[in-house]
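Multiple structures follow.
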Structure 1
Amino acid sequence: MNRPTLLQAPRAILFDLDGTLADTAPDLAAAVNLLRTERGLEPTPYAVLRPTASAGARGMIGAAFGLTPQDAGYEELRVQWFNHYQAAMAVHSTLFEGVPDLLAGIADAGMAWGIVTNKPARFTDPLIPQIGLQHAGCIISGDTTAHAKPHPAPLFEAARRLGLAPEQCWYVGDDLRDVEAGRAAGMVTVACNWGYCGSVEPLSWGADYRLDTPFALLDTIRDVLTQAELIS
C-alpha cells in the first residue's frame, strides 16, 4: 500500500476518541471504582486508572482488580462496568483543552474530520453529542465494522464515508493500536502526548508525528498545507 509523504496535504483528519479528543477517564474510572465499592473495596487511585483509559474494560478492570479477559470473574465485571458507565458517561468527561479550536481550524482549512474509536456504539452514539462532537464528518465505533483497531478496517470505512482515499487522511491517537491501524491503512499517523499515552516512555511506536498539544497539531497541519501549496 502506498503511504503519503509528510508534505502531502491531507484532505481529512481522523481522530481516536478517548484520550485524543476527549478526556473521558474520570467517568470511566468512576464506573470501575463503583464496582469496587459495591464489593466493600477501597477505590483505586485515579492516578493508577487514568493511564489505562484508552484500553477500555481490559485496562480499567486490569488496573482495578488485577484481572485479564482470560480470568474467572472478568466477564461479569466487564458487563457490570459497561452498565455503570452507560448510566453516567458524561458527568465529568470533557474535550481536551485546545480541541475545539483544533476542529474549528481544520474546518476553516476546508478539511473534513471524523472519529474512529474502539468504543462500542452503545456508548459512542449518546456520548458524542453530549460532549460537543456531533459535527464529525463520520463516526466509526468499535463495532461498526467486523474488526476493531489495530485492524485498518475501521479507518478504511471512515475514509469511504468521507469519499476519500485512505492516503488522503491522517489518523491521530494516543495508543499503540492507533498508530498500527493508521500505518496499516496507509495514513500519516500522529501520536498525541496530550492524551493518556504521554505517560509511556520511551514512546517508540513509529508514528510520523508525536505532538504535545492540539495547538501543535493545528500548526503542523497548517505548515504541511503551506508547503504543499509552495511545491504544487
Structure 2
Amino acid sequence: MRYRLDLQYDGTSYHGWQIQPNAPSVEAEIENALSTLLREPIDAVGCGRTDTGVHASFFTAHFDTHQEIDTQQLSYKLRQFLPDSIGIIQTSRVSDDFHARFSAVSRSYVYRIQYRNNPFYRHFAHQISGDLNLELMNKSCLDLLGEHEFFAFCKGVPSGNHYRCTVLRAEWISTNKGIEFHISANRFLRNMVRAIVGTQLEIGRGKLDLDTHKKMIQGGNRSDAGMSVPAKGLTLCEVNY
C-alpha cells in the first residue's frame, strides 16, 4: 500500500532533502521517524531535491508499507516524533501508481529578498542594498516563459541529460518586507532558480541588458549568467499533481 506525506521544513540545518553521507537531511529524519513508528524499514521518495539550506513550505513524499495505517494517527505521532524544523501537513492513502516525483506536473518556488536586516527573517531571505529596477526585471521575466534549454542556469548535468524546462510563471512582487521572485515550471534544474535570481539582480542594477539576457536563454553558458544567490532565500511553496 502506498501513502502520501505532505510536509514542510525549515532547511537551515539540513543538507537538503536527500540523504547525504555524514550530513543531516530531511529525508533521513522522515525515514527514521516512519521506520520507528511503523516498526519496519521505510524508504521515502520525495517530489524532488532541495539544496542545502533551501526551505519548503510544501513538499510531498510517498512511501510503501504492507500495513493498513490510520493516517490521522500517523500524522499526529510524526508531529510528536520529528524535530520542530519539520512539520507534517497530512498523511493520505494514494493509489499504487502515484509517485511523489514523477506524478508532479509543476512545482513553484519563491525567492525572498529584504532591503534591511530583520532578525526574525534572516534565515528565510537574502539581504541586499541599493535600488533595483523592478519594472525592467519583470520585463526580462517574459523571456523566461515557455519552453527553453536552461543550460546557462544549471549547475552540473541534470537528470535525463537535457536542460529543457517549461516555465509557466516568472514575476517579481513587492511586499512589506522587501521583494519576492515567484516562478513555476514543469521541472527545475539544479541551482536553476538561484542562478536566475542572481541574473535578475544584475538586470535590476543595470549591469545586464534585456537583449543579452534573451540571448543567454537562447544559447548561453553557465559562465554568462549571474552568480547564484544564497540558498536561505529560496522556498519550495507548491507541488501540483
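Assuming -1.35 is log10 I(q)/I(0) by the Debye sum over Cα atoms at q = 0.26 Å⁻¹, for residues 134-221 alone as calculated from a single structure, say which of 1, 2 it is. Checking each candidate, the match is 1.
The value 32, 17, 16 for semi-axes √(5λ) of the Cα gyration tensor in Å was derived from one model only; which of 1, 2 is it? This value belongs to structure 1.
From which structure (1, 2) was distance in nm of label points 7 Å out along Cα→Cβ at positions 6 and 110 calculated, if the value obtained is 2.5? It must be structure 1, since only it matches.
When distance in nm of label points 7 Å out along Cα→Cβ at positions 102 and 126 is calculated for each of the structures 1, 2, the largest result comes from 2. Out of 1, 2, which structure matches -13000 when helix-only ellipticity at 222 nm (-39500 (n - 2.57) for each DSSP H run of 4 or more, over all residues; to 500) is calculated? It must be structure 1, since only it matches.
When Rg/Rh (Cα atoms, Kirkwood Rh), for residues 38-141 alone is worked out for each of 1, 2, structure 2 gives the greatest result.
Read-outs: derived from the displayed coordinates by stated rules, not from any lab. Values in this document were obtained by computation on a predicted structure and should not be read as measured data. Cβ atoms are built from the backbone, for glycine too; each structure is taken alone.
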